[in-house]
Structure 1
Amino acid sequence: MKSVAVFGAYGHTGRFVVARLRERGFLPVVSGRDAGKLAAAHPGLDARPASADDPASLDRALAGTVAVINCAGPFATTAAPVIEAALRAGIPYVDVAAEIEANLDTFAHFADRARAAGTVVVPAMAFYGGLGDLMVTAAMGDWTEADEAHIAYGLNSWHPTEGTRTAGAVSRRRRDGRRVRYTGGRLEYRHDDPPALEWTFPAPMGPRAVIGEFTMADVVTVPSHLPIPEVRTYMTVEAARDVSAQDTPAPVAADEHGRSAQTFLVDVVVRSGSRERRAVASGQDIYAVTAPLAVEAVERILTGRTRTTGVASAGEMFDAADFLRALSSHLSLELLATA
């Protein structure tokens, strides 16, 4: 049985990842700063306390493992040290970072080193960043370029975890409170308010008020390998209000799998001239669905079903359409050519 390290294993998403690894036949090695929380969250598993600021502890945590999944935010603090440890151990690295700046750092600082080492680093292998990138790539099909990619998130609610709140605060500080969008083939930082728009989601959701340019990690992952100069993301107003409000409670389990009652519909539209292609995915609980995304990535890396080495987003690293089909028990997917 192959051992896979999970750093941040006692966090909300980390618990889902550990459970999914066990379902897929892996042996999780659980790691994180707090030994007591590790033992309480995962009794009976190999628990190896480690801290991002202690390289030796990270080396011990990864010893004998075949891959590491980093679930510990803020990734501005943890990504680089855990990637360094993975490079020392000679194993692939996957994380679930939604932080735009942290993902940019991973591409900027580790692309050459990971490629030279012949290893794989996949950042943002999560609901934000990874899923959208896979959907855009699958929707593109045989297109080699496009003019625009739009990713609309139809969430009925968004009860943020403590990690989400912390990561968001770190990102806001790093960009001095500015918002960011991807336009003209580059990131642009702005002080104005994002536009209030309406997005027509597929039935049964239909037209909904959204926050335009509610920018997520897709603006890093998609342009990292696809020549699309305009990449825009949108969020339903209800979900945007939830995640912004300080009194919104954390997610609460609503089924036997520990998933919350939150539902999502992700609507991707790619345009090239007058032509348009669309991908639609729906499911339950954005944190829970991150786990099969990350674990499927590890499974494919370890079985050689990859398309490159070095640092690469999901859409570049894997066969996007095939990857999404493999998630059929976790989300529904439809690919459409509308014009």
Structure 2
Amino acid sequence: MKKRVAIVGASGYSGEELTGLLLRHPEVELAAITSRHYAGQTLAQVFPRFAHLPGARTLQFTEPDAESLARQAQVVFLALPHGVAVEFAAPLLRFGCRVVDLSADFRLRDAAVYREFYGREHPAPELLSQAVYGLPEVYRDRIKGASLIASPGCYPTSVLIPVIPLLKAGLVKPAGIIADSLSGVSGAGRKAEPDYLFVECNESVRPYAVPKHRHLSEIEQELSLAAGERVSIQFTPHLIPVNRGILTTLYFESARSFAGASGLEDLAANISACYQAAYQQEPFVRVLEGKALPDTKHVVGTNVLELAWRLDPRTGRLIVMSAEDNLIKGASGQAIQCMNVACGYPETAGLL
């Protein structure tokens, strides 16, 4: 029997993508979708691109209500802004639902860090220890059977997947890491603000949230856990005039000091072996070989993250690059990947 699932906040960009993926998922039935703005309208009316899919002409958006959702679904996805998702997570958990949260409300382990980066007290700090960070490539065993899963942000995913294996293997210094990320406009969400209007974004590239983007908090948390010591990085996000996709370039200082007498060739072999060991069997991480470099056009519309690396013999630095779809591997697809792991489905179900 198919598991019944629901989406709270199904009308945003991530919620829309999540809806389309779940409608095609072989193991689940999409039983409920919520949106205060579109309550009473059918999915096909709001998103005509789904009109051909089974149920799209009858499934209606409803007002969000935790008790009602718990009667309709066993798994509930929260595609809501931070600070709002937590209002639904706590009651849904009490009603016995499994919750997959796409917001930042449960990604951090320390309520004080949440307050520092999000400017408010955490509404349910007692749940932070229960939440599992939803990066399957790192926390697959903990995700299995978890009742509260905090799906990572798009920027963190683009940084953590390339960096964590290197830190665990001791192949890079934890200090001095620099991350430059470029994101499509959909990463800001579906909202009418001047900064994200077409005329403001088109033919324009600009940095923002410098030097302390909110996602930096979970990036540093997870890198610190991987390194076994406090890690602080320099992270600069940029808005670029494309709909979707993230390209991240990472710089690591003094790779030569890790090569020692063996030289950069042996270091290169160790890095290659490290990535192969970490990701050779991973269905959604593609480590590029030869001259290939990550490109958003190869990953948009998929749950795949591409990565590649280069050692620069002139500067001695290691350069690592990644590309992903911010709405899929950086949000909805990764959330479904987590659900698949938690519920015992094939990890690739609904994602290939």
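Identify the structure, out of 1, 2, from whose coordinates distance in nm of label points 7 Å out along Cα→Cβ at positions 94 and 318 was calculated to give 4.8. Could you put the intermediate results ahead of the total?
Numbers: 1: 0.6; 2: 4.8.
Working through the options, I get structure 2.
For which of 1, 2 does relative contact order in percent (Cα under 8 Å, 6 or more apart), calculated from the coordinates, equal 17?
Working: 1: 21; 2: 17.
Structure 2 accounts for this read-out.
Tell me which structure, out of 1, 2, gives 17.8 once mean projected area of the Cα convex hull in nm² is calculated. Spell out each step's value before the answer.
Working: 1: 16.0; 2: 17.8.
Going through each structure in turn, the value belongs to 2.
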**OP:** Name the one structure among 1, 2 that distance in nm of label points 7 Å out along Cα→Cβ at positions 142 and 302 of 2.8 was derived from.
**Re:** 2
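Match the computed value 20.6 of mean count of other Cβ atoms within 10 Å over residues 70-77 to one of the structures 1, 2, and report its label.
On the way: 1: 25.0; 2: 20.6.
Among 1, 2, the structure yielding 20.6 for mean count of other Cβ atoms within 10 Å over residues 70-77 is 2.
The numbers here are math on the coordinates, done by the rules we state, and not lab data. Since the structure is predicted, the reported quantities are computational estimates derived from the model, not experimental observations. Cβ atoms are built from the backbone, for glycine too; each structure is taken alone.
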